[in-house]
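The data blocks that follow each hold one structure.
Laboratory data are not the source of any read-out in this text; all were calculated from the coordinates shown. Computed from a prediction, not measured in an experiment: that's the story for all the values here. Cβ atoms are built from the backbone, for glycine too; each structure is taken alone.
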Structure P
Amino acid sequence: MSKEYIEQRDGNYYVTGTRVSLDSLIHAFRRGESPETICQNFEILQLEEVYGAIAYYLGNQAGLDAYLLRQGDKWAENRRNSQSLPGGLRERLLRARDEMHSSSPS
């Protein structure tokens, strides 16, 4: 019995039945993370799904590598075209984040 671990929705690849992109798993795998570590970082996934996603990638590597390049180009273009934050907002957000982390109990 064969199980489908990856599905394509709206031109993107996801772990079946989740919002976890195959892109994020592939990037983690390429960084050298083990399937067990990837599974810990994506708590919604079962280890079987991570191995299934990696197997899918390895079985379709040429096409998925080209897909990832296209995705990277889209991301870069969107970043270039996005409006920057209003003056001082980024600094205020970073300061608020730092204050939140420093005031939270360890």
Structure Q
Amino acid sequence: MKKSSEEYNFTPLDKIIVRKLKSKKFSQSYKEELGRLKLAHEIKTLRQERKMTQKEVATKADMPQSVIARIESGTHSFSIVTLHKIAGVFDKEVGLVEQSKNRR
């Protein structure tokens, strides 16, 4: 017989993450993944704001359209060289910025 949902103790994801962030290893991995996902989102947003297709971005960046699709989906990592090529399409530069002290 199945248990009803009242019989389970659910913990909200944000509480789990806060608890896990106490681990230095988890915290570092979390920050890296969050940064990668933010970049992927920014690339997609820039493309959409400029009313470009993935194919147009890929052609200008001299790479297959599938690379742009995988980056935008957030499911794949990408190299600094790939990021540099895509940034050039949008007249952007890849660089380092100072971290805010208010970040996790």
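From P, Q, which structure was P(r) over Cα pairs in 10 Å bins from 0, in percent = 12, 35, 23, 19, 8, 3, 0 calculated on?
Working: P: 12, 32, 25, 23, 6, 0; Q: 12, 35, 23, 19, 8, 3, 0.
Corresponding structure: Q.
Which one of P, Q has distance in nm of label points 7 Å out along Cα→Cβ at positions 20 and 44, as calculated from the coordinates, equal to 0.9? Intermediate results must be reported in sequence, preceding the final value.
Values: P: 0.9; Q: 2.0.
The structure behind it is P.
Identify the structure, out of P, Q, from whose coordinates distance in nm of label points 7 Å out along Cα→Cβ at positions 68 and 92 was calculated to give 1.4. The partial results should precede the final answer.
Working: P: 3.9; Q: 1.4.
Matching structure: Q.
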